Structure I
Amino acid sequence: MVRCVLIDDELPGLTYLRRLCEQIEYVEVVKAYNDPTKFLKEINDLDFDVCILDIEMPGINGLEVAKHLQGKLVIFSTAYKQYAAEAFDLEAIDYIRKPIKQDRLEKALQKAKLYLEKQEAPEEFIHINSNKGKTFLYFNELLYITVADTDKRDKRAMLRNDTEIILKNISFDDLMKLLPRRIFIRVNRQTILAKHVIATYTSETINTNILDTEGKRLQFALNEHYRKTFFENYTS
């Protein structure tokens, strides 16, 4: 599933774009905005893969919005061709001219889908900066990742055998880009879990099979912004 956020200040165009996206079976429209400033206020609470983004908008244009989308794929949609070079300088995955046609939109989203699938291709480890230097982080050893106690820019990775390493200066969005989604899932703004540690869950709480020092199961909050994705991915 390719999860999309749509942004266009013109409501008729936004409605049309949403309708086109909803006709593509592997696309989920997470949310649509006709106000880019509202989107930027809510961006940290959204779980999405791709942003389909208009360029000429009042207040802040799409090129500026794209600079806030680190770790996300961007498809620009605009009636103007003069922004193409700058758009691709921002590493946009595609640039669609308006009026948008269904087949052209599908071509762009297929690029995004293939890119995401490549990111999720089977791997055994990632090579990442840590407090111990460059580290091979093996997926079968990783239980969960949370925020480090000493510096929120760092993340604490808990491994089997009660060992941990500190992942240096990396965001949860970037970690989810590196970690395979068939194995790991984000459950709130500050936690990524390996799926195999999940024992039971409710709509608000996840109980794991990891025991703390008192022999109690570790619990994690299931944030409402990640709940739908959790149920779709974990229960599938």
Structure II
Amino acid sequence: MKKTLCAVFFDVDDTLYSTTEFAALARRRSAEAMRAAGINLPTEKILKELNEVVEEFTSNYEHHYDKLLLRIPRSSSEGINPALIVAAGVIAYHETKSTALKPYPDALAALKRLSETSLIRGVITAGLQIKQAEKLIRLGIHPLFSPNAIFISDQIGVGKPNPKLYLRACDEVGVRPGEAIYVGDNPLTDIDPANAVGMITVLFRRGGKYSHLRGRSRPTYSIENFRDLTRILQRDFRI
């Protein structure tokens, strides 16, 4: 019997693209640029300190490079204006966005296919509103989503893993949770809360940083690529 499906929502980070791989590359390029700008330390040492700053202050902190300079010996950048070193790191990071921020090819193919259906295509993502919106634009996938179905926790005032975020998304697009799929990579902050409100859940396991985690509940489906998702939609929902 055909199941009713009205909407498909996606997480963004490490689901539609590899946040883990991008961040590693962008931070390395930043470390290399800061070394070239005047830090007299090996790139690996700079990168290690930068990764620790991100871990301690979170990825949404706005002054990673300033904190990095406070952690290394002053003698390693003596005589260099620190603003130039920070600017070099910031520029290198943002230039990496232009060259390396790309969706998974099979994710792009799946989104294009969904955009040809009558399904609502949406995003439920945690993070700062401009930062998350920038990712969708740089990835080139924002036109493939329904305009009224982009939900960013910073805009909603409710963060993951609060189930209210998922209920809000379903309510605003006018679908019952049981008529909506949510695809995410984190069992604890994506799958558990979506399960709690009755959504159909798809755990995306492609080897991201949450691949070792186990949630309190089981996903409806588990996939390793978006071709698997396409097969599920065809087999169980005739889409």
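Some points to look at:
- When FRET efficiency 1/(1 + (r/R0)^6) of positions 57 and 137 (r between Cβ atoms, R0 = 25 Å, to 0.05) is calculated for each of the structures I, II, the largest result comes from II.
- For relative contact order in percent (Cα under 8 Å, 6 or more apart), the highest value in the series I, II is held by structure II.
- At a computed 13.2 (mean projected area of the Cα convex hull in nm²), which of I, II: II
- Origin of the value 0.4, where distance in nm of label points 7 Å out along Cα→Cβ at positions 129 and 169 was derived from one of I, II: I
- Entry that produces -8000 once helix-only ellipticity at 222 nm (-39500 (n - 2.57) for each DSSP H run of 4 or more, over all residues; to 500) is calculated, selected from I, II: I
- Read-out Rg and Dmax of the Cα atoms in Å, for residues 73-200 alone, computed value 18.5, 57, structure in I, II: I
Values quoted throughout were computed directly from the atomic coordinates according to the rules given, and no laboratory measurement underlies them. Quick caveat: nothing in here was measured; it's all calculated off a predicted structure. Cβ atoms are built from the backbone, for glycine too; each structure is taken alone.
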